[in-house]
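The structures come next, written out as structure tokens.
Derivation of every value follows stated rules applied to the coordinates shown; laboratory data play no part. Model, not experiment: these values are computed from the prediction. Cβ atoms are built from the backbone, for glycine too; each structure is taken alone.
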Structure 1
Amino acid sequence: MGNRTNLNLGALTLGFTSMVGQIIIIRELIVVFYGNELSLGVILASWLFWVAFGSFALGRLTDRLKPRQNLLANLQLITALALPLNLVLIRNIKSILKIPAGQIIDFVPILGVSFVSLSFICAILGFTFVLISKCSAGKALNPSLGIGRIYLVEGLGASIGGVIYSFFLIKALSPFENIFMLSGINILASILVHRSILTLLYILALCLGFTLKWPLSLERQTRQAQFRPFKLVESADSIYGNVSVTKIGTDFSFYENGFLVFTSGDFLTSEESVQYAMLEHPRPRDILLIGGGYAGSLEQVLKHPVKKVDYVELDPLIIKMAQKYLPPVKDDRVSILNSDGRLFVKKTDSLYDVIILNIPDPYTAMLNRFYSLEFFGEIKKILAPGGVFSFSLMSSENYINHEQAYYLASAYKTLQKEFDDVKVLPGNTAHFLASGEKGILTYDPDILLKRLRERGIDTRFVREYYLPFKLNPMRIKYLEKAIFESGGAEINKDFRPIGYFYHMSLWLTQFHPGKSLLGYLEKINLKFITLITCALFLAALLTQRFGRKDPRLPVIISIGTTGMSEISFQIIVILAFQFLYGYVYYKIGLILTSFMIGLVLGSLCINRALKKITNEKALYLKTQAAICIYPLILPLIFHYISKVGPEKETLARVLESGFVTLPVIAGFIGGFQFPLANKICLASDANVSKTTGLLYGIDLLGSCVGALIIGVLLVPVIGITQVCFFIAFTNFLALALLFFQKNMV
């Protein structure tokens, strides 16, 4: 097998490993971090930082380390060993840090865990790319063509990996079986490059591992480690996430993506989640329960003389496991529906007397969409005249701090935009009640107790000795005062999910008392970040004009802004999909893959034209202009999709399927630009490893900054639309630098 074929195979293997490994690790870390999309920005930033480090810092060593063929084979062997060890480390993070199962993790450990756990494997992947590019450039008559070919083949491998994993491997194999498969592919690639005794030992160990079923054994043992000291009864993955069941005594606890959903036998929670709403309605007959049915809520609803109960649960695996370990609910009045609650509300023609939203607080984008202005409007449409809608959020029994008040006030104000009457019941859990008509809701415990007795309902907590305390006028007045005085709290919307940023701010006060994000939050707006960006570009312009002149600087800056933009586009599409459809855990692989497909197409297009191009600067300017235009189109697409109603079901399905292809365009632009930038910069500095490592590293560092700033901060604070405007403006400044640069080569 020739050297060129070996290098192409190495690049293909690298791309396949990077994509499949990235999807597996992101999914695993999301489970560790309880499905929080804010952590997705941190994970991606850490991944990109270390790949950039491997490319930029370690990539410079390729000129000194020889023979390069042996080095490539050894790097592939190291990758094969590092992959399963990395997954073992991630599964044991909570045990190492002594974090109990179900406890939310502080932001600092999330950052630290992501940064440390991804460091070695990602640095190796970045180093491998530069090494293969260096070898390819040395074999080619035109170095930029050699590098462009490797960039193309690596992207092709990533695309193939993403498609195969998303459609087949994710359903057929466990995470450890997939990781060991990746190890095997890297070992085979290593054999084709260079054979050694070490390679033979790796093959024997891998064959022995599969014979003795090591992957399945590691799957069980490491998953158990995530739930210590509880006994893990069962754990399984569905397309929506990981569902695990633990047992202590006679009680079972159910976790979704590592977050405690409910525990059997928690009568106080199940009664409060249902009885307040049911008692507020004088004659509840048709009931909609979204989530939490097997937590005891369904049993509480059926204590009332209801005619029909529609119980909606997104993940059928939760119902399947609940029916396996908990007493079944058998009642002809109940219809159990496996559907996304938001989609069900949008499509149903039924009207309900009481609608109970019984899901966790909006600590993720998927959950936040159930607390948005748009969802409340959809709820109002299916609420019967005099109907009652209820949900609950975490609160405090006796003291409401600044962050808690903002969090509750945002939900209250959002409800008030759609409902004429809104009331909140105080306690460790604040129960929100809303109705489209005045005079339905009451704070009078006597009225509620009278209905409780008339219906002959037996309760343990929500009864004579508890309701008067719960509805104490002084406690209600204190809670309402805290909410009304939070004048700066914003309305929570689908594409400006400020609700889960308020939740994050409140969550951080548990770990850092006295330190608040809200003071900084009020200062962050489009004008503020635009001024900061202008200042940075002005500094770059002055440096170029009066400092050391580097003709590559505008290209390097544009590659950085492109990297920031490309990752931002992926995060925006992922979050927008989550806001609209709610199961990105399943689609995340397809969204990442579609970007890589676009990158391959862009690389293929530019590589075919690279020899014929006579004016690289003009073409590069057009490419940069395309990056300015693309983010301006995204909000229009999202707005159109969000307005497609249930009556256009066929169109809605087509749009959902087409949604994951949006990153193809962004990937095409990035794949087109990178080889062109290499050709421009190599004309000024012919050192391949230095130039390619620099550009690849800057691209990834820009992506790292974008993942942190866009994913963690700007999307929830200023919203997707304004973020898209900001990205367009930033790339316009980079375009201006390129345009006014006299000598770009």
Structure 2
Amino acid sequence: MRPITSDDLYAIKWVRDPQISPDGMKVLFEVKEVIPEGELKGYKSSIWILEDGRIRQFTSGKKNDTSARWSPCGKKISFISDREDKNQIYVLSLDGGEAQKLTSMKNGVGEYAWSPDGRKIAFSALVDNEMETEKNHDEEKIEEKTKEGEPDGEPTTDVRVINKIRYKSNGRGFLPEGNYQIFVIDILSKEVTQITQGPYDCKEPAWSQDGTSIVFTSARFEDHELSSVRDLWVVPSTGGEMRKLTSSDAVLYSPSWSPDGKYIACYGHDNEYHGATVPCVCVVPSQGGPVRFLTEPSGLSVGDSASTDMACSSGSKPVWSSSGEKIFFSALQHGRSALYSVALETGEIQQLTQGDCSVCGWSKAHDVDIFALNVTSPEVIGDVWRFDLTGHGVLDETESIISSPSQRGYLKRLTNFNKDLLESVYLARQEEIEVIGQDGQKLQAWIMKPLGMQPGKKYPIVLEIHGGPHVSYGYTFFHEFQVLAARGYGVIFGNPRGSTGYGQEFVAATHHDWGGKDYEDVMAFADYAANLPWVDVERMGVTGGSYGGYMTNWIVGHTNRFKAAVSQRSTCNRFSQFGTSDAAYMNSEFEFDGNPWDNPMAYLDRSPIMYVRNVETPLMLIHSEEDLRCPIGQAEEFFVALKKLKKTVVMVRFPGENHELSRSGKPKHRVERLEYILSWFDRYMAPNRHDYSVPLAEPAKVVIKLPQGSS
């Protein structure tokens, strides 16, 4: 046994998106791993299959094969691959052979779904505005450009003209001019038919059981770019008139048609609290009508899973039971994600799985109530389980991280991809605690003790703060936390006001109050840690990313109790971030009080840069240069202000990375990020290696050099 290290990231295999066959006997799933030829090249994903109790790799190559789906008859599979650059749909017989490329869309494809008879596939794809223009004006434009002396009429300028507010997106960069439309392709003839039109995105196609109609999501109204509202629409599967089902007063997504064709289930909410509204399971009459919410936002956060730096979520949509009497869904509550069902008529909710874990992806067999689950826990990076509600399964008592209440169903673990790695390293245990906020609010949090701690000794501890703010920590595997514990640091993390999984009032508590109750709650976690007998209060650190980075910046401007701080992908100026982020302009709807030009002090008062003179804590700013969610200018503003004031600060920039660095950045950069965090804490609050009963992981590989005279 040895301590886990940041380099162990290179050996991890990420298992996700389990898809059970229509008869419930086989499972497809995706395995993502680091490309062995180079740490900066990224990852490759392949499709694997479990059949007859045997696991084997089903696709191979150096590119990414993802989103595997069964044909309705279960004899073929489809998947999306970038093996020819753009993501296209491929089909492969279960008997093997070469994969058949099905689509050849200029911009690749998005979500897709098989028709019930297995003869067609519906998919979404981006249609450029230029493609539409070409149909009507191409000859005229070419003639004009040729007269101007441009070869073959091709423009040579690299100037961008922007006329949409949603013109960029983190991880994608500048968005092409155009909209997503729904297409249907015939499997045999490969004939493609575009069945939606217009200057609006159309996504998430789902077939009716008789194959005659397709439901999709779209926002087809004025100022849709400034709204999160999404409606359900229906269109004939052969094309024709598009019919609106809902009244543009709810945010609806992930539609799924009932077996009898009368209803469409989906996830959604009434948008009362905008981005802080807790999602529910909804149903809409297939002929149109009011949205009926089957679950309440009192505790379950439907469709959500707890945060992790291992990124196992696969976005499963609600699924109907074969009888149409129930709808299956996953939801987050109190740091645990589980599988549930809700009755269509009565709204009765049943919890089908339980345990200190998170179900972060799942699928259901078409004909029977048998499921494939993707499960993560503090001890499991992510693997596949079979869950049988038919009463014919075998209870697997060797696995304790997930179970079924009152043995309502039978669970069996199917994969164990990281077994050798996890059995070779020490893992810190995640201990749940209850912390009481300043106003008496009960808060869920967790402690990880440093490995090898001994009685009577004092140890450093790091307070971790999640992003969002409307997400949640919980029972997932967190590599960063384990690496800190292996280096001799305790870790405390919890869910302050604003976090999901505790009901609507709790998640909406940040309304116009960033840096208020949430700050008090985070500091209550720090107070709890400081009162632990093994914690050295002179060696407490703090770190967080995104909203957690904002909160780290806020903390160092409001208290000097921490010995060192690391702020990751953060914001410091809520006024300037409003117009430079790909999404922050939506914050005026709920999070902040109005627009910044109408109410500037509402933004500046809650901006950490306004308290920069108070900062005494040595601060490291980690930021990705292509981050469009929290643009790097936010780190630059804070860095320049701190340097101007002669504070102790260093900025670490990651080229070619975006807001997802910690979860899906280039492997070498993810490892380096962990090492920079460790180096900063080692500099100011290093563990005393002789205080531990087991050998610690080696000190950080990087050394931060500060200017002469810096502390």
Structure 3
Amino acid sequence: MKPIYQISLLLLIVSLIACKENNNQVKNIEAFTKVYGYVRWFHPSDEAQTIDWNKFAAYGVSRVKEAKSAKALRDTILKLFKPIAPTLKISLEADYYEFDKNALIPEDTDINRCIAWQHFGVKLDDLGSETYKSIRTNRVNVDTKPNKYQIYYVIESEIFKYNNLRLSFNSKCNEGGKVNAFISAGSKLSLFTKPELIHCTEFSNNLWQTNQISTYCGDNTIVMFGVSNRSDAEIFVDDFLLEVQTNNGWQAVKIDNADLNTVSEYNIPKGFLTKSDNLYHTSLVKRDSATNNFCLSIKPFVKNTMFDQYPNVGEVVNKDLPRGLKLTMPIALYGNDETTYPIADKALLDKLEYSLSQPVSKTDEELGAIVITWNVFQHFYPYFNEVSVDWNRELVNTISEYCQTDNKESFVDILRKLTAKLNDGHIRVISEKDNRNNGYLPLTWEKIENKLVVTSVLDKNVMIKTGDIITNINNTDAKKFIEKENIYISAATSGFLKNRSELYSLRRPLNTETTLTIINSNKEESKIKIANTSNLSAIYRSNTNKTKFKGLGDSILYINLSQVNMQEFNNLLPKLKQCKGIIFDLRRYPKCSPEFLSYLIKKNDTVDNWMQIPKYIYPDQKDIVGYDKFGWNITPKEPQLKAPVVFLTRSNAISYSESILGIVKHYKLGLIVGENSAGTNGDVNIFSLPGGYKVYFTGMKVTKLDGTRFHGIGISPDYEVHKTIEGVRVGKDEFMKKAIDVIKHMQQY
């Protein structure tokens, strides 16, 4: 028996050694992950801006993961980051280290500007929303592009309605300069929140020249006009003349300081407005040497900061790392136009860039993607206070599971499982390599009355009908089969989680077969095989109600907000004014502008703080320095619609839909019929990963208009309605029926 005990003991020892080595590997990658995030987004050196950070994540993992000791790990990390962050210090736990701030003070007194990171949300790459920005102070940054609408004038008059307008002005440009002029009529909401949609006309004359642009006002009484500079050269404008065409011909409209000659030099003319987030130009009145008249100059310059708060030179972050390591890193450096100080070793930087150009293994590439994903959320996800998650533990678990398993899951599912813990309905992980997106069952199903029910059939040749009940899918209980998707779905509410799991459970590789056990309306059971011949677009089309509007009898008008645009809505106003009940359908993502709410709201919408973009200057979301807060600022508009109003919604109502519902709920613009919304709102941010993956997430914080929590709660209906099996079988829209009943009840009071 003795040899058996010896073999068992040997196996145990081998197992313990392997376990320890794997544990050290996980800790090595965890340590690198944290240093990566601190340096990439908070160390402001010029050298750190030159490298490909996606490649660096994969390369760094390949270098650190086999470090045998804490000292070896420290040395490897320092060697990795020295070419881009020479002031980074990593010390062993036993070594006391006090950062020498004198090392940041250059001998050259010209190197005296403070260079530090400011994040407005965060700008991750060119895929993301233009709402978010990341800059370094005192630097020309990628995100500080010329503002599209530099200086503008807003004027309101009833005379504009259904008339043409023309704007004349004089302009000239220095070499390479371009004047972009615009004029547009609309609501305050459309003009101020969507300025990028206003068409510009470009003028590039080098001598003074008179220019003219025009527009038609429609039923609008508010006009915005102005000029912007998208070039790197100075431009000049003067002598604005706004005219409206009436039955009496063209008439001039009064503009304050139109000729600029009564304005003090080096000031912005009274009555004109500039964008507060302007980082690249200044608009000032100055005297033109050729004409000796005052004119408006728009000249490029670099603004030092995006907002007032930023770290000062000498501020450092001190962080504990795995394996007993400690990080100390300055988050502000001195610099001038050419460099930040201290200057890194150019030879080391060249060597690093060469290393990054070399191929890495698929494993290191995927571990690098985990490194980046975890860091983006660690430093910039705005809802950690609303989500119960130990994000550090999720990093360790994800690395550990990835390193220990044979990767039976697709990597996109590993990323989906990690991000699912964040409960953000906007989160999506996309990869062109995920062939499941190529095939879907040619039907849709939903859990109704605790059963999985077919709600539409896309292929007439399939022997299945709407209302049939699925009891088994590929020899697995149907409900359990659907719920298997839940661990991969990021959702803020149970209703949205249910909606996504029903959708994603339809995915299969194209042209494979799925076996379904079905019980029909006669309670007859059968088993059929269905080829996965559909696709996601077809699934969405099958659930799209293409009806734009229709009368429902009793003078009730139905409007599908996912199909009607603002112009079509305006054309319906005469009917809406006469009808005795209105049903707005928000069960799909709306197409109509929120301007339609102007005809329902009775007083000015003054809540301007329910959308909030965080301002970060420190890592780990510590000491957030504030939020840029705003709202929609909707104002009443004629004709005011006085008929009873109902909004239809479902659990998949997300983002823009919820903004509309929030306004409706707060100002009591109508009653809401249906299901609780998705509880996820705010502009989506996007980042890309090694291996061709893209991740979407919510980049800003949104509250209800009364200031209370919105995320994970959403908008609750006044009358809750769910589908029934019988309703599906007979084709009854139970949401619509309830809405009509509610309208009729409201008509009685």
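Among the shown structures 1, 2, 3, from which was the value 0.90 of FRET efficiency 1/(1 + (r/R0)^6) of positions 123 and 267 (r between Cβ atoms, R0 = 30 Å, to 0.05) calculated?
2
As an exercise: distance in nm of label points 7 Å out along Cα→Cβ at positions 75 and 323, calculated from one structure in 1, 2, 3, equals 1.2. Which structure is it?
The value was obtained from structure 3.
For which of 1, 2, 3 does helix-only ellipticity at 222 nm (-39500 (n - 2.57) for each DSSP H run of 4 or more, over all residues; to 500), calculated from the coordinates, equal -4500?
Only one of 1, 2, 3 returns -4500 for helix-only ellipticity at 222 nm (-39500 (n - 2.57) for each DSSP H run of 4 or more, over all residues; to 500), namely 2.
Upon calculation of distance in nm of label points 7 Å out along Cα→Cβ at positions 363 and 571 from the atomic coordinates, which of the structures 1, 2, 3 produces 3.7?
Going label by label, the one that fits is 2.
To which of 1, 2, 3 does the computed value 50, 30, 21 (semi-axes √(5λ) of the Cα gyration tensor in Å) belong?
Computed on structure 1.
For the read-out FRET efficiency 1/(1 + (r/R0)^6) of positions 59 and 387 (r between Cβ atoms, R0 = 35 Å, to 0.05), a value of 0.65 was computed from one structure; give its label from 1, 2, 3.
Considering all the candidates, the number was obtained from 3.
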